[in-house]
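Just so it is clear, none of the values below were taken in a lab; they were calculated from the coordinates. Worth saying up front: this structure is predicted, and the values here are computed from it rather than measured. Cβ atoms are built from the backbone, for glycine too; each structure is taken alone.
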Structure 1
Amino acid sequence: MQISLENVGRRFNKEWIFRSLSYTFDSGQRYAILGPNGSGKSTFLSVALGSLTPSEGKIRYAQQKEILTEDIFAYISFAAPYLDLIEEFTLQETIDFHFRFKPYSQGLNAAAVLDILNLNKAEDKALKYFSSGMKQRTKLALACCADTPILILDEPTSNLDTQGTDWYLGLIEKFANDKLVIVGSNQKHEYDFCDHELNITNYK
């Protein structure tokens, strides 16, 4: 799997968030998108996801053959603290709903995902009663346990305590092998496993 950007830029009104960015992301590699808060990391990830159109330049997705932007969602799993979950769903309903659209990673099923989350006692609890940390763990598990070639994470340890951060790193170690992984972060413990770094402030 490959994501290729050619002179890509994005602006809001007259302000360029980033521009003239050319870069290639390859399958099996792990990339950190760096920069201080407000620098444009999340905007860049939205462009890479295909949910925001570049204001200039071209972005291409390929897995043996080119993939259309409108189809790339099927190849990507994404987690971020600002990503909404359906608050009225129970945890079990959330898992069942998510995996109608994305296949489970090999050897997993709904019960296995519950075990990974270690939230078995909360399976019938509505998400609106979850703590922010429980919600973030749920988002990370749904993304990492899906069988997609691309995994994109934005500020993955937001709302997680030290134990939750260790759990996240174990999740990456177990389920991110052979995937194209992109992590937006300004905290080293979130991306210390990455092979490559791209600082968004270099493209202002």
Structure 2
Amino acid sequence: MTAEAVIYQEEVSFEMEPPSSLPAWVFPPPEGFEAQDLDHIPDLPAHTELIDGSLVFVSPQLVFHAQAIDLLRMALKRCAPKEFKVRREVSVILEAGQRPEPDLSVVKADAAHGDLSKTYYEAGDVVLVVEVVSPESRIRDRVRKPQLYAAAGIPHFWRVERDTHGPVVYVYELDPATGSYVPTGIHRDKLKLALPFDIDADIDLASIEDF
């Protein structure tokens, strides 16, 4: 065997082996991961989501992302009646291969109370999901996640993005005839809605600078 052949054989052998720096759990089974797998994979990074049977890892959070979540969480908690609770970054099982983690969820109070060690809610317990868009999550938040939330029957979806003045909240409501979301409003500076309950709140990021 020539020296060139030995080098080629070594290169092919290296390319066919999985990188030793990656743990075995990174590689999905042939049928993809299922929602319950996320509770049993060791050393799984925080806030890992399951979309279409694949693990999705979260990039470092932007300051805008964190502030927008805080702002909307305070507004929702202030306005929500007692039959609802606001939860931050708790995953929702939509079906076997779908377990996203919304930035915010409004859930039924009877589902929110109880086992504090639970790591997820069921789709039927959720009335509103909120996603704050980051550069790396733009396609998921604008396209795939709304499709999944609608298919699971979650009645309300908000997408939050940033323009030159601050947060913009795009509001959607589920159309039961089509099973998809329809837009019901675009909100800047002030969020005033009648569903899923009466909401009247300022959404200026400056309002949380002192917290």
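When relative contact order in percent (Cα under 8 Å, 6 or more apart) is computed across structures 1, 2, the figure 32 traces back to 1. Taking FRET efficiency 1/(1 + (r/R0)^6) of positions 29 and 165 (r between Cβ atoms, R0 = 41 Å, to 0.05) as the criterion, the top-ranked structure out of 1, 2 is 1, with the highest value.
Say we calculate distance in nm of label points 7 Å out along Cα→Cβ at positions 21 and 85 for every structure; which of 1, 2 gives the highest result? Checked 1, 2; max of distance in nm of label points 7 Å out along Cα→Cβ at positions 21 and 85 sits with 2.
Matching task: -8000 is the computed value of helix-only ellipticity at 222 nm (-39500 (n - 2.57) for each DSSP H run of 4 or more, over all residues; to 500). Pick the structure from 1, 2. Clearly, the read-out refers to 1. Highest-scoring entry among 1, 2, by volume of the Cα convex hull per residue in Å³, is 2.
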